[in-house]
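Structures given as structure tokens follow.
Values in this text are rule-based calculations from the coordinates and carry no lab data. What you see is a predicted model; the values in this text were computed from it and never measured. Cβ atoms are built from the backbone, for glycine too; each structure is taken alone.
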Structure 1
Amino acid sequence: MSIMQYIAIAATLYCIISLLVHFVKIVRLGAPKDKSAPSGSVKEGVIYANTRAMMPTEKESAYLHLPSYAVGMLFHIGLFCSLLFFVLSFFPFFNRWISSDCNWHLILAIPPAIGTVCGLILFFRRLFSKDLKVLSMPDDFISTGLVTFFLLMTTLYLSLSTCCGSITILYYISSILLLLYLPLGKLRHVVYYFAARYHLGFFYGWRNVWPNHEKK
């Protein structure tokens, strides 16, 4: 392995340990408690909170902004695929596999490429939209920028790594920057998401508000 890969592994370990610390803090806060008599199913509420409740038709206003919702979803899908490719990049068989046929370069690069475009849309929309600019903090721009940079470098790495060594270096630099920042800013919602969804599902399931059986 190269020096950049060793540094990337160290950054990965730092990121995982930091996120585990956040997770332990959440667990120590304990499960939500409700002293009222239950009138619904907590289990159904939690399942609904993590499935149908994430659809735009079930949200308060997302159904009014379907293009933005779709861009956000594609952005996340591109990131998830890129993180998977990042892990696989440490295994020789993966690098041999993607270098064996140029068509695989193009196919695997599609999700991060789409994610890159979506990331740029989200970044500049936040930058130039008067409504979003007022609500935005520096962390919003840094987080979106780092993820977009990582997606772009993943696209180039999958497409050009076999013929351009500098792309590989930039790819691992983008990965390291993202992993180091991830536990510090809004990106750590990767941990808090599950706790928030559980608490929502517990509360509304306990009180028989979720799932909304009228829409079934």
Structure 2
Amino acid sequence: MTSDSKIEKTLGYYDSAAQQYQNLIASEDTPYLAEFITLIAGGGRVLDLGCGPGHCAGEMARAGLSVDASDGSAEMVALATKLPGVRAVQALFSDLDETAIYDAIWANFSLLHAPRGTLPDCIGRIHQALKPQGLFHIGMKLEQQDGTDRLGRYYAYYSRDELVTMLADAGFTIVREELGAGKGMAGIEEPWIVIWARSAPEVL
């Protein structure tokens, strides 16, 4: 199966399970989100990259931030667009091409669906889209074998060191790392990492 067909199958799953996913996370607090919001100046512009049904984007909008959101799943975007203050569009990670417009970008366990080999380009695009010293949150599952889970979703896994290297190569400075483990929709306990990084300042 090609990378394109794997991604199509993944997006097809999320289209079919969008409402179920929204119901699953509706009553849950998202770790790190409240603190992330406090680090963004009032009215700051943020992007929820791989927003799903828009739970995090909605929280950021309610906090007074200017919120863009994107997801590859049409049904997820349809849910996110219903949230007040959220501008949601259907787009792939590779569609991000803005320059220095965001104060922060939130990619919470979404980039793990990017095809193997494309993550450095995705991270480079994120760095380009951030303002100098912009904040980037990335959550990823760790050190397992690439492939599809029992729900048919494609995952690419990396080690902590690989992620740190990719961030540094893109020009990021890491300011926080957290390791943990938890269960997602597939019901399997999996290790994960959350990294916060700042984009490099402008070179004068």
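Numbers for the structure displayed
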| quantity | calculated |
| --- | --- |
| Label whose coordinates, when distance in nm of label points 7 Å out along Cα→Cβ at positions 22 and 94 is calculated, return 2.9 (choices 1, 2) | 2 |
| Origin of the derived value 4.7 (distance in nm of label points 7 Å out along Cα→Cβ at positions 6 and 30; candidates 1, 2) | 1 |
| Which entry (1, 2) yields the derived value 18 for relative contact order in percent (Cα under 8 Å, 6 or more apart) | 2 |
| Read-out Cα extents along the principal axes in Å, computed value 49, 38, 29, structure in 1, 2 | 2 |
| Which entry (1, 2) yields the derived value -9000 for helix-only ellipticity at 222 nm (-39500 (n - 2.57) for each DSSP H run of 4 or more, over all residues; to 500) | 2 |
